[in-house]
Every structure is written in structure tokens, then in C-alpha cells.
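The numbers here are math on the coordinates, done by the rules we state, and not lab data. Values in this document were obtained by computation on a predicted structure and should not be read as measured data. Cβ atoms are built from the backbone, for glycine too; each structure is taken alone.
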Structure 1
Amino acid sequence: MALSHIASVKYYGVSACVPKTVLRVADYEKYTPEKAALFSKQTGIVERRWAKDGLIASDMCLKAAQDLLADLKWDPGSLDGIIFVSQSMDYPLPATACILQNRLGAPKSCLAFDIGMGCSGYVYGSAVAASMVSSMRLKRLLLLVGDNAISFLTPESTSSYPLFGDAGTATAMGFDEQAPEMFFDLNTDGSGYHHIIRKYGGFRHPIDGPEAFEFKDVPDAPGAKMRGVDSYVAGAPIMEFAMREVKPSVLRVLGEAGLSPEQVDFMFAHQANRLINETVRKMAKIAPEKHPYSLTHYGNTSAPSIPLTMVAGAAQALRERSVTSLLTGFGVGLSWGSAVIRTRQISCPPIAEI
């Protein structure tokens, strides 16, 4: 495990942006009304947002960043760093963060790079961002986390397609010697990489023939079809993984922070599905009123699900008072991590729609 605490980093604010287009589970043509109702009951997802017509993760992150900068009254020219966490980059190269530096109007002195992470990406990205702010004494850094999760799926994949939604987020951090410590627990098990995978599109399996687009049966989902360019999610192994690994991670980071579950104000968990999340919440002994959801209206948005849930489920509290937050993300990689972050009256603009 990589267990650490990071000093002198202030968490200034968080914002989120989603597409205007709503996809309702009840309207999914592959489901009967009865199956749609059962799906929503089991997963907690009623609708999600779809980025269509060329709208991509960096566009949503850009809007979230602009709103956050305006609320903080930060000039983009004052930024020292931009980190973009996503599995939906603009291009294979260059790094999307470099493009965002220019689009935001940040100075040439601004560091910018990408991190290719999914479900645990916000926790990992926060650890990297906080480490750089602390060690390099960066005054103003933006962590931009977004994904076009629906684009990695086909409507024929009836087991996975209704789960996912699209979103972009922005988080502002900066050096402050008086800021409370942040605590992180980061973990990896690459032996399970094949449980969540998009097989074609990289150098291991380039898209250089028709087989990447051939529909084949999904092994553990009777009747479902998918292509090699689509994302595959093995439901049962991922459930087992979450049950096995998330609780110990949560308890380790709470122990490192010297906290009990009762002392946490909110637990912001990756929005996998209600069954997994409720099981994790109960195992961690977190009260239900301290565990907000964004699943119902936004689905599983992959990397940005934690900050989206912060804005969707606890904006007023984050804006008005001191909050001790427990974060936990888990999934593709297999990768998982947890964090404890203390904030005080941070910026948290309303969710933007584009």
C-alpha cells in the first residue's frame, strides 16, 4: 500500500459540468418497462447525461474550471499547474492538459500533464496534485477530472450501457502552511486488469482490422453484444474486488488520520452502483445521511464521479462550514484508493450544463 499524509495544501473549491442531454433508463429501447424498473431499483440509476455532437471531457472540464476560477476570483494567468485526469483524452498525443492550458489562458510557466486513470482517478489525481503543491509550493493548481464514459460502450451491451454517464469537474488547490494535512491510501492489483477493459485502441491491440468492430457475445451477460472497441465490465469479479479491498483501504486512511467513522462528515464514494456503494458504506460503518449519491441522475461517470457527487450532494455544507470528507474510488486497473480531506467554506458553484 502507499499510505501517506501531505501537509500545507489548501483545498479551495470544486465544480462540475454535465451535458444537457438526458438519457432515461425507462427510455432505453433494449429494456422492457419491467426490466428498466428493475435495473433502476438495483443500480439506483434513473437517468444520466450524454455528451453528444462532439462534446468531450475536456470541454466539460474547461467549463467547470472557468466557473470555479470565476467564483474564486482567480485570474487564469495566475495558475501554476493543470493536471487532467481522464481516459477520454482529446488525442493520443499531445497531452490534453497542454491544450487546456491554452484554452484556459494560463501562462506558459504553468506545468500541465495528463494522468490516464478511471474510477480511482480523483483520489490518485488529488494525491499527485497535493504532493506537487506541497513540494513545489505551487500557489494555484487546477485538477481537472472528466470522462466520456458512454462513448466507450454500444447500446447493444445491455448489461453496461445504461450504467454510465458523462461529466467534467475542476478542483482548486494551493500551498498554505496553515492548511490541515491530507491523508491518502493508494493501491493497485494489475492481475485483474482484464475485468474492466477496452481491448482495442492501444498498441497491444491496435484498430487495424474489422475484428475490432465485430459484435460478439458478452460472456457473463446473456443476450448482450459488444465490440472490441467497447468497454467490458465483469460485474461479479468487480463486486468481489470492491467487497475485499475498499473497506481495508477506508479503515487504513481513517486510522492514519486518527479518525473514527463517526467523525467523518461525508463519505464521497465512486458511484459504481447502489448495491456496491451501499455494501461499502455499511462495511465502513458510515451513516446513510453522510453518504450522498449522484448516481440517480448522472449514473456512473467513472473518474469524475467523486467530485460530481460532492457538488451534487453536499454543495451547501461545503460552502458554509468546515467539513471532514472521506473519499474512496475503486475500479479499472484494478486500482483503488481512499483519502481524508478537511475543508472550510470552499467554493462550490452550481453544476453547469453545456
Structure 2
Amino acid sequence: MRSPGLADELVRHRAVLDGATPLSKVAHFGDPAAEAAAAFASGVVRDQSARARLRVRGKDRHDFVQRMCTNDVKRVAGAVGLAAAFTNAKGRLLDLVRIAERGEELLLLGSDGQAAPFKAWLEKHVVMEELELLDAAESDASLLAFGPRAEAAVRSVLGELPAPVDGGFGVRRAPFAGGEVVLLGMGAPPLHSIELVAPAALAGPLFARLVEAGLAPIGEEAWSQVRVEAGIPQHGREIQENANPLEAGLLHAVSFQKGCYIGQEVVARLNSYAKVQRHLVGVRFPASVDPAAVNEIFWDLLRVGNASSVARSPRLDATVALAFVKSEYSKPGTPVYTVRAGERFEGTLCEVPFR
């Protein structure tokens, strides 16, 4: 759900919608290449109306979320938020979620388009807890500020920023236009951006002020490139049920000291016995390589992995990919290649974010 005010503001900035239902995303604002370039040269603001936004209320909210996710929710307090993975009984990824406290409720911020299935999955596991799960799609909006000037722009609009937090991210509540915005600060990659959760009615004015402060609007065509360069996982690609949190590079979202959660035994065993079979890494190819040509990843004559997301980066003069690669071959600097229609394209494994 996108508020009318935000929809009007997007149109004012010449947004072109993709026409999908039930919620059309912004494909671009007229020049995807310029939008992608701005993300790393200055900064951008992204409409996240498709983002899963759940509110958990009731006296058992902390205990319930604690037993459902991989991180230690006991650390979540007014100024401290955490990233956590939610896994099934086999330790496989369901989603990566930002968790923050807002007054007498917890905010769970998950992947685009996953609000309904995520809420339904949580509801199946409510037993005797006194709590209420609410879809906040109509009440709250989410905007993302990304790039080197994101902090300065947010500070100029809201007057403050969250303080850094070890092992998590800072949370701050700031007044804006007669209401209140929750600021979720930067954390360990892939959370190297500032998320702003605002009442839906304030999303349009907040978006406008961030643009006035120097952040360029960015659509999904450009964001699909930017997120690969930044190493930000996407649901259905890097966040998928055939991967576990350790394979997907989400170690920062896992606590090995907390109590039980769904999938905990599997995740703990993988860590304790070094049984992680593959890792999510970056792969860099020459810019001449068509992104559509990048699929299977080979070392010598062995197939050692598969690309999950691929994009061409003018900034890096390269074609870059996120790929799951077998652990023994996943060291940065390892020469690899991919093959399409009998033609071989040489590449190199590297760390993400790409630099």
C-alpha cells in the first residue's frame, strides 16, 4: 500500500511505474543510469512501499520474536535494533528482517512482497502468547536513504541521526511535520543505509524533503544494479529456502549464545563443525560480458557455484554478480569462469560490497 501523498510526490518527480499488481513499483524516474550513478556519487532515496512491515504488540512480543529468529531480541531496546534471520525447521532462510522497538510494539521490516506470507508463518507459531500481529502496510511507510551523503541529508531534514551500535544498528525517533519518524541507522553490511519509517500521511512530505536535501529518487531498474554492487541480498535470489544464514553471509544476524529458535540446532551445528558447504561471494567479469551470460560458475573444469544476481556496472567498468560458491573455492581472488553457448568468460571472485 502506498499513501496518496507519496504517490503524488513520486509522480511529481516523473516516476514511471512498472504496472505490476497489486502494487506498482517505480521502474525509474526518467534516467536509470543517472540514478544508479547518484547512489555512489552522492546519494539516493528509495520508496519501499512493497516492504513487509509488521507490528507486534502485547506483553509477550519480545519472548515470541526471540524464539522465532536467529538473533538475540533481548538486546532490542529504544535505541538499539537488530537484523535477524527467520528460518524454517531445517535452518533454511525465510527472510532477513530488521527488528526495532517503537513504544509498546516491535517493528519487523522484511522483504518486498513478503508481508502476507511472513505474517501467516508467524501466526502459525503463536501458541499461548498474549500478542497481536498487524500488517502496517496502510499505517506506515518505509523510505531508504543510501549513499555517501545519506547521513547528511537525513540529519538536515530530521535534525539528528541514530548513534552507532556494535552488532546491530542505532534507532532514533524524530519529530517531523506534526508526527514522528523512526530512524533505523546503518549497521554491518548489507544494512549500510538508513531506513525511515513514518506514518503513511507523512511519507510524501518526507520524500520531498529528502530530495530537496540532495538525495536523488531511485527506481527499481537502477536499484537492481546498485544492490548487487552493494551486496544487498534480495528475497527469492540470495534469500531463499535452499540457503541457510551462514551460506548467505548473514553471520551478523545470528547469535550463537541465545536460546532456542526454529532451526537453531541446524544453524549451530553448521557453525560448530564448519559444515557450511558454500558462501555468497562477489564475482567480477569484464564489462563486455552480457549479464545474461552469467549463470554457472566454474573453476578449472569443475562447476563450483551459481550466480544468484547479475548486473552491469558502469561505475566499476565491469559485469558483477552475487554467487553461491562452494566453500573450498570461495576465497577472494580465485580465478573462475562462466560459459554460455560454448563461449568462456573469465572472472574473479571478490568481496562485497564491490569496490
Structure 3
Amino acid sequence: MYRQAPPVLRTPRLTLRPLEMTDANAIVEGVGNYDVSRWLSVVPYPYTMEDALWFLEKTIEANAMVWAICDNDGFRGVIGIDDGLGYWLARTAWRKGYGFEAAYAVAEYWFQDEKRGPLASSYFEGNERSGAVLAALAFRPVGRAMRNARSLNQDVSATEMELTRDAWEARCDFTVYTPRLTLRPWKAGDAEALLGLITPGLTRGVSSIGNNWTLEHAEAAVDARQWRGLTGFILAIEHQGALIGGIGCGGQPVSIMYYLGEPYWEKGLATEAISAFVPELFKRFPITTLIADHFDDNPASGRVLEKHGFRVTGEGMATSKGRLEPSRVITYAVTRDTFKVAT
């Protein structure tokens, strides 16, 4: 039966497009690296131009659900769905979060068709990075099996994973409840409420909110930082039915930020929000370290971070729309293992 080529998928940093015959050289260079091919079941090693041309001809002719992973510098790897989700990245593209970002886009595309059932995947024993990517997407282990690794010329133990529609839809929501707070995506009316929180004290502590903001500024900021499944978002902080601030993350490495309206300072609400938010970040994203900073004239933020296991890593300079010139900031970091839920 005729099937259309897969559509182009886009994420904040990547373009996933159908493969082209001109990708052959990049495929040989990328998957021809043993550090890459050793984790793949069907890829031989050494990997030749003949192998790449055969793969491309077969994939393109079938309009298979396979994409080239591209960033601003061009081709970086391949991702697709055959008997399950699989991907590889060129060695130079590792440790950038590209695997997760590409896999998220493909999973999102898969579940757009309501007729599709669970999405399968697997990873070889020892490939914990891929395991972390799948777990962050809400894949769950369903068993173990021996799979042939062509590059190793032997069978290797693999963890079989499955992503159900229910698990995917649960991940697509990001609402967290604490005893006093609700952390949730922005909704209608929040931009106007955000304007009501803006004071010189608030703007001096954050980089992106200005004292002269209009409703249009607030609406644009809310839309730009809406939760869409990847880092680079802010959640609204709600207390007793009222918007009181925001908490979010972005960048690479991933940093967290938060702000509260001045009437809500020194009540333990920032501590409560961070204690709920950061564990969810570690659950939803395959990140091992988070960073943060605060202006040096805001030691209260430092005390909040230190309660959660953040440790000082240095200092730098940063700007704020509430300050006339760049000011000194103290930088922090915390890992999955060192983060603490504060009480």
C-alpha cells in the first residue's frame, strides 16, 4: 500500500526531515564510528558506503517512518520507527540533549494518530544514556531479551521498553500539587495577573521581566514560555487560587529559575515550589545536573538553593531589566544524587 513520506518535524533546536540519498557520506561517517554502532542491533561494523546506499534506497523507496536529525550545522544522526523507536547520533552530537529532543518529537508524532497503539523500544545493557532518554519519555520496562548486535557479532542482553498512550498523555500534562501551591501551565487571565505582580523588587531579581511591561509584553512572555514538553518553559505558581509567581527551566546545561510577587516572600513558598518542581524535572528529562544563579545582593535566594543541595560553583555577571547595568551573580549546581527535598 502506498504511504506518504514522513512529515518534517521541528523542535527548538532540531529539524527532523526525510532521508535523502545525499546523506550517504554523513551516515557512513556517523554510524561508522564503533562507539556509535556498538549500541545498535542491525548496523554492521565496519560500515561502508554500500551499506549506506542500500539503507537509503530501501528507506526512501518505502517512505519509511525514518528521519535525518539535523541541527544548524547539518546532519547529526537518524531516528525512526520500525518494530520500535530507535535512533543514533554521531559521536560529535552526544551530550547535547539531541537524542531526547528528537525522540520526543517522534513520539509526539506517533500519538497524534489516535489509532496507533503503544510505542516499543529497547536498549542494550550498558547503554544507560538511551535508557534514561526512554524513561524520561515515560517508557517503562516490560521485559528483557537477547538481541543480536551485528557490530559485535554476538547476542547482547537488552531491556524491552513500552510507551503507552496513557503514559504519554500523563507526561504531556505538567501540573504539580504541594500542600499550599499548584504549579501548572499558564492559562487565560494569567498575563494580566502577572502584570499585577511586577514591582521593582521583583524585576531586580529576574532577567526577563521589565518594570514598564504592558499586557502585550506579559502575553508574549507567557506564550513563549508555555509548557510544550521540552525544557525552555515556565510554570505558573498558584496559591489559594491566585497567581503568585513562576518557576521554570531552560538553556544547556539546564538551569532553573523562579520568582514570586513581593507579598509572598519569606513565607517558605519558594522552598516548597523548588522541592516539588526539581524532582519532576529529573523525572521528565534525562539530565544529571541543574544549574542556577542569583544576584549577589539577593542572599535569600542563595539560602533557598542551598537548602536543596545546590552548591556554589563560581560567579559571573548578568543583566536584569530591573537594573541599570550588569551585576554580579553567584552560580550554583546540583545533581540528581545531591538534590534534597527541603522541609
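Determine which structure produced the value 4.9 for distance in nm of label points 7 Å out along Cα→Cβ at positions 34 and 130, calculated from the coordinates; the candidates are 1, 2, 3. It must be structure 1, since only it matches. Out of 1, 2, 3, which structure matches 22.4 when mean count of other Cβ atoms within 10 Å over residues 82-89 is calculated? The value was obtained from structure 2.
From which structure (1, 2, 3) was P(r) over Cα pairs in 20 Å bins from 0, in percent calculated, if the value obtained is 27, 50, 22, 1? Attributed to the structure labelled 3. The value 26.0 for mean count of other Cβ atoms within 10 Å over residues 266-273 was derived from one model only; which of 1, 2, 3 is it? The value was obtained from structure 1. Looking across 1, 2, 3, the calculation of relative contact order in percent (Cα under 8 Å, 6 or more apart) that yields 27 traces back to 1.
Each of the structures 1, 2, 3 was assessed by distance in nm of label points 7 Å out along Cα→Cβ at positions 146 and 274; the largest value belongs to 3.
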